[in-house]
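Novice: Before anything else, here is the set of structures, which you'll find just below.
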Structure P
Amino acid sequence: MLTPADISPDFSRQRADIWVIDANEFTGCGEFLRGFLLPDELERHARFACRQNAATWLTARAGLRFLLGRYLDRRARSLKIETEGNGKPFVSNPYGVCFNISHSGNIVVIVVTDRPVGIDVEQLERRVDSAAVLRRFFSPLEQQSHADCLSSDPKRTFFRGWTRKEAVLKATGEGIAGLAHNEISFAPGLPHAMLTYHGSIEAAGTWFFYEFEPAPGYIAALACQSPSLQIKENHLHSNMLTI
């Protein structure tokens with residue numbers, strides 16, 4: 001497991017670093033966390049109506065700035081986090097460092113590597129009409145995969161597929177428009193869980209997936225168009241952050 005002192009932008013061994021943050025660990029640290037943010041981010045934070053959502057977003061943004069600052073050897077507040085036309089965030093840098101971020105409930109997950117990547121996390125207790133979502137956003141092939149994988153834990157089965165699909169859309173930056181371009185499997189433990197990509201079974205094999213549980217009651221997935229990646233899971237705790 002890495003600590004912030006071990007961070008390096010050298011991903012020559014096809015490495016991807018996952019960082020898990022529990023926003024509950026940062027309760028009472030609001031003023032400190034706001035010190036990482038720029039004025040426009042502070043304004044965005046102030047607009048949150050839900051206190052829990054505001055706290056998680058603040059922790060996520062501050063944690064992201066801190067980590068990227070370490071990877072790029074720059075001050076956290078000096079970084080310009082931009083968004084592509086599709087809303088995907090990026091930071092221009094000479095190392096080719098790419099990242100993605102997701103949060104649900106009080107858990108934040110961040111992935112940093114050297115190629116386009118997507119990550120998604122979901123809280124298993126989140127209320128969702130899975131049958132309606134499957135009908136609307138998943139193809140007949142995916143719906144059959146879901147039916148074949150139903151077990152004693154149907155929520156985990158559903159969110160396994162959902163996080164995989166979200167992670168792909170975030171990696172490509174296609175957003176909801178890309179839903180029909182990829183078909184994923186709901187089966188557990190598959191590093192290559194793509195069934196078809198833009199209609200091609202062969203292209204589907206170029207996608208790598210990594211499924212993990214960042215905290216009890218949560219499920220997450222990483223997706224990257226790469227043969228494989230060496231994954232390192234890490235935790236960012238409140239006593240690790242410095243401005």
Structure Q
Amino acid sequence: MTILLDVFEPDQIELLIRQSTPVERISLNAKGIADYFFYACDGHRIQIERKQTDEVLGGMDKVEEQLRRELDNGVEETILLVEGVCEPVFGLKIATQTWRKAKGKNILVPGRTYNCSYTGYKAWQNQLDKAGVTIVETFDYTATAMTIVALFQNAQKSEHKTLRRYIKDRIYIESYNPHVLTLMGIKNGGVGEEAGKALIDRYGTAHYTLMQSLDELAETLVGEKKFGIKRAGKLLKAFGRNT
């Protein structure tokens with residue numbers, strides 16, 4: 001059995017993994033798969049997305065969007081591996097400090113401080129876990145390589161006694177509707193996700209929606225309120241129609 005890793009993953013991690021497990025580089029990300037990929041002994045597939053702490057704290061929405069795409073690729077088990085350490089900033093409710101190992105020294109030095117609450121970060125991880133994404137945290141790339149090898153070797157065992165649990169269930173994630181995305185993507189159109197879904201639920205396609213009259217669009221129910229003349233006019237004007 002072999003661990004596949006993406007062509008853009010660090011050479012240092014590959015060299016460490018190769019010491020105990022065969023590895024092969026291919027363009028995984030280009031195929032919509034996470035950074036590492038292998039098969040378990042029962043044939044189910046496992047993918048691991050590696051992110052450094054700074055990447056996650058600096059853009060959780062972006063990471064979540066990437067995970068959403070990877071969950072949609074059909075691979076049965078997804079793991080998010082977060083590399084690096086962080087802690088809450090004392091006295092600040094919405095700040096988290098990262099730490100990194102000093103170059104050539106066995107000491108930790110401060111990294112960046114992010115405008116992100118530590119409790120919010122941990123709550124986000126918990127929500128990912130409930131959605132079926134296993135969270136694994138490591139200290140540095142050496143620990144990352146060792147962890148990936150451990151996960152791979154564990155997946156090759158036919159029997160597991162720890163809580164009798166092997167594959168985590170995951171929730172159903174609704175695929176994005178391209179017509180909703182089209183409406184949301186109209187510059188200065190002012191259409192968010194909720195309004196976009198409501199309009200497409202009523203009219204079916206983005207093109208048909210944009211062909212409606214001002215009054216028709218305004219009558220569309222978004223939640224418990226109507227879309228409204230003002231918002232409808234803004235959308236049609238952004239699309240280039242005279243209202």
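All of the numbers you see were taken from the coordinates with simple rules; none came from a lab. Just so we're clear, the structure is a prediction, and the values are computed from it rather than from any experiment. Cβ atoms are built from the backbone, for glycine too; each structure is taken alone.
Novice: If relative contact order in percent (Cα under 8 Å, 6 or more apart) is calculated from each of P, Q, which structure is the one that comes out at 25?
Specialist: Corresponding structure: P.
Novice: Determine which structure produced the value 1.08 for Rg/Rh (Cα atoms, Kirkwood Rh), calculated from the coordinates; the candidates are P, Q. Show your work: numbers first, answer last.
Specialist: Details: P: 0.96; Q: 1.08.
Value 1.08 for Rg/Rh (Cα atoms, Kirkwood Rh) corresponds to Q out of P, Q.
Novice: Further question on the same structure: The value 2.5 for distance in nm of label points 7 Å out along Cα→Cβ at positions 109 and 125 was derived from one model only; which of P, Q is it?
Specialist: Source structure: Q.
Novice: Given 3.7 as the derived value for distance in nm of label points 7 Å out along Cα→Cβ at positions 29 and 93, which of the supplied structures P, Q does it correspond to? Write out the running numbers ahead of the final one.
Specialist: Details: P: 2.0; Q: 3.7.
Only one of P, Q returns 3.7 for distance in nm of label points 7 Å out along Cα→Cβ at positions 29 and 93, namely Q.
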